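S.K.: What follows is a set of structures to go through.
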Structure P
Amino acid sequence: MPRLVPVRPEKLIKFFERMGWRKSKRGPGDHQAMRKEGYSRPVIIPDYREVPKFIIKANLATAHISLDEYFSVMSQI
């Protein structure tokens, strides 16, 4: 299995969009909230230069996405 590494926020947003998550309508800020029907908690993606591994792991847990699914989809982005 590949190693989990920090990624750019734009790439992580594309990943979650492919998984069916959509950007929330929010005001200006330095974080992007994404929601999906059937999930009570949003996935929050900070607008950092790179999103740290611990935030990626927390967002995957919130979205109930395994690391195998993550690596499979990220290899196509």
Structure Q
Amino acid sequence: MNDCIEHTIPADCEGEVMFYQALSGSGESYPRCEKGYAEYVERVQPQMDSIRERYPDSSTPPSWFDPTYAGERWDDDY
């Protein structure tokens, strides 16, 4: 299998190297060992939580959203 993208020295890896999906929701997958994936989650999850809190996956826009700014819409269904 491919090398873990989290560790440049294979001896730093722990566990099997598998493809894990990116936490961003992009649909991309990257090879990481189990330890590398755990480190990735620990590093990136707080950032993703903050982004998802600010931009919720909801048809109802947050209170700060202004549809007159740049002619944008919160939900493409409307």
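S.K.: Who wins on mean projected area of the Cα convex hull in nm² among P, Q, i.e. which is largest?
M.R.: Largest one: structure Q.
S.K.: When FRET efficiency 1/(1 + (r/R0)^6) of positions 35 and 51 (r between Cβ atoms, R0 = 30 Å, to 0.05) is calculated for each of the structures P, Q, which structure yields the highest value?
M.R.: Answer by largest value of FRET efficiency 1/(1 + (r/R0)^6) of positions 35 and 51 (r between Cβ atoms, R0 = 30 Å, to 0.05): P.
S.K.: For which of the structures P, Q does the calculation of relative contact order in percent (Cα under 8 Å, 6 or more apart) return 33?
M.R.: Label of the originating structure: P.
S.K.: Matching task: 1.5 is the computed value of distance in nm of label points 7 Å out along Cα→Cβ at positions 11 and 43. Pick the structure from P, Q.
M.R.: P
Values in this text are rule-based calculations from the coordinates and carry no lab data. This structure is a prediction, so every number in the text was calculated from the model and none was measured. Cβ atoms are built from the backbone, for glycine too; each structure is taken alone.
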